[in-house]
1. One of P, Q was used to compute mean projected area of the Cα convex hull in nm², and the result was 22.1. Which label is that?
2. Given 18 as the derived value for relative contact order in percent (Cα under 8 Å, 6 or more apart), which of the supplied structures P, Q does it correspond to?
3. From which structure (P, Q) was distance in nm of label points 7 Å out along Cα→Cβ at positions 142 and 206 calculated, if the value obtained is 1.6?
4. If distance in nm of label points 7 Å out along Cα→Cβ at positions 238 and 262 is calculated from each of P, Q, which structure is the one that comes out at 1.4?
5. Thinking of P, Q, which structure, once helix-only ellipticity at 222 nm (-39500 (n - 2.57) for each DSSP H run of 4 or more, over all residues; to 500) is computed, gives back -12500?
Structure P
Amino acid sequence: MKKLVTLFVLIAVAAACLAITGSALADPFKVVYLVNGNLGDKGFYDSCAEGVKKLSEEYGVETKIIEMGRDEAAYESYFRDVSEQDWDVIIAATWSVLEQFEEVAQDYPDQHYIFLDGNIGTPNMIGITYKSNHTGFMAGALAALMLDVDDPKINKDNRTLGFIGSVDTTNINDFMIGYAEGIKYIDPTIHMLSAYVGSFEDVATCLEMTTQLYNQGAEIVYTPTSQSQLGAVTASSDVDKYMITCDTDVYEQMVDADANLVRNLLSSSLKKAGESIVYAVTGVMDGTLEWGENYDLGLATDTVGLANDANYQALVPEEIRTRLEEIAQDVIDGKIEVSSAYVMTAEEVAAVRDGMKP
């Protein structure tokens, strides 16, 4: 009898130890992110990579990043290859691969997939979209408020700002609609010049077109131009005018390499893809996010907003920074409603853009 009691005690102790140390003994959560391109874009892809790194360093997730390059014909084989492996979550991003990625997900119903920058309709997927209109709105409010600052680089009598996008598509125009409404929220009399590069990666054309906007009278230019953005940054440096970059904190990324080149960057309207990866994966891990659902992330989840870097602190007066914090909170609280290109017709988008021409 004593031996039996002793056995029960040992079993109980072992169970308690297992409960205490179970998280340490369990296999780590495994996440793979497939880049439809290559890292080094100083934009969306690099931001995603930062999020994956954070999952590894702060949450103990086993991670891997696969750069698929520019051969779009090869993407499906990459998606299917990882789907045959033992990953808890497979992540891909940007609208251009959504259809392919979702088709693969449907063929592997026991796997789980997170897609960034698009809505999904498949039960083993989660779709993450971003309120680009929110971050564009903050950029517009910043640019408009800066027109009243006593600064030798700003002609206060010239009430004209600029917008240059990579391509004339809904996802880019969502930035533009927000930007336009942010400008008009501060001063509805301000004009807006606009242009599109026609490519996500044409640095030379972006340089030329951004320079033209400055020469046509834009005091500050906002640049959702993807990997073409370096051209806009160069234009800003060449003509010595202010600009607001997009997606990632370009100033922080480039200041050590070339501080002079990025001296005129007021801020960047962030689309925090990396933070959205952390939000989505940890939400899956703790059960707060559900498969088969779409989540639209904005200022309230701190996945979009203005970069608060050293240049922002130096170039933007404190009273404007405080005002922008108040505006952001008003958007979060619903006191300010920002329109979205996603629920507008092409004609309505064009009317907003053309209606602000000088």
Structure Q
Amino acid sequence: MCNKSKIIKIGGFSHIRTVEIGGMKPIAVQTMWKVSLFSSDLDSIVSRINLLESMKCDLLRFAVPDLQSADILGALSMKVSMPLVADIHFDYKIALRCMDFPIAKIRVNPGNIGGRDKVHAVLEKAGEKGIPIRIGVNAGSLPADIRKKIDDKEISAAEALVEAAMREIEVFEEFGFDNYLVSMKACTIADNIEAARIFRGKSGAPLHIGVTEAGPLVCGVARSSAALVPLLKEGLGDTIRVSLSDTEENEVIAAREILRAAGELASLWRTDAASESKAICERLRSRGVQIISCPRCGRHGFDTHWFTSRWLSKLYAMKKDITVAIMGCEVNGPIEAKNADIGITGAGDKVLIFKHGKIIRTIAPEEADTIFEEEINQL
């Protein structure tokens, strides 16, 4: 199915970059800042945000637990072009304060933001400022009456997520506010998938998808892939986050690779509407560097783990649509990775650099970084 959601614009005012989501716009990748805004100086945060943006992160969300944090986030928003999102719980006044700055989006939780009058105050100011709001429903913080329905087995957990979202949408639309998107997250794979499918049958709001509390790096990527790839392949979802107990950079890398995987599967999707499949593939296309690397074994002549870990963020920040191979030995080096635009491997006490399966440089190990960078910059 092609995505039927409406298009909304995030950012695009002052110096903030515009990100459009919904419809058949490309899927937006986002992550969330992992520490308190009080723990680092603004300049160091700005440097990190610029790196994330170069890695093709589209949106960055911050927890804003108090008014002082709102002021810090506001000051930060004056220094970067990436759209920043304020995540608000419990106190609607924090949301109002954030909107005094060029904050691109506000996220509220209908389970804890307060009564209708408080929601109305937030919507009124967001409408005046042209700031979209994300209705963020979490399985762990559903309204009490909806939780009771689950306990009484009247509805499933997925249906409960959708009911909570639709209830909030009704309030938003009653107040004439339609500049919103929705997320409904659970830590269970099946509930995430079912909720997104049910929701799309009820609303055309753009949808943010992701497994909440997915876990540490390996577990979290596996669980997120299992939940997100089926939805993306079907054309569901407008923004994604891979919520890991790991770095922001690894969340972005994981999201990009999940999009790439979903695009590969969508290209095999047999459908009567070939143009529909093609449109989904284009929407999921993950531009930029693709890395292939061997897992390493006792035969290795080149430490792929060491090299890959040091080059990972740099490669994902490059504005090149290329495939890079990092291989452990001559067995699965140039020949197995012959389709790569550039690759590096080892043989004995030498390092080999190859392009499209042909060795172009044989160098000493201490030259590996310098020569590899020279060659990749020439592509």
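Please treat every number below as a calculation from the coordinates, not as lab data. What you see is a predicted model, and the numbers here were worked out from it, not measured in a lab. Cβ atoms are built from the backbone, for glycine too; each structure is taken alone.
1. Values: P: 22.1; Q: 20.8.
Checking each candidate, the match is P.
2. Values: P: 18; Q: 13.
This figure was derived from P.
3. Values: P: 1.6; Q: 2.7.
Attributed to the structure labelled P.
4. On the way: P: 2.0; Q: 1.4.
Label of the source structure: Q.
5. Numbers: P: -14500; Q: -12500.
Working through the options, I get structure Q.
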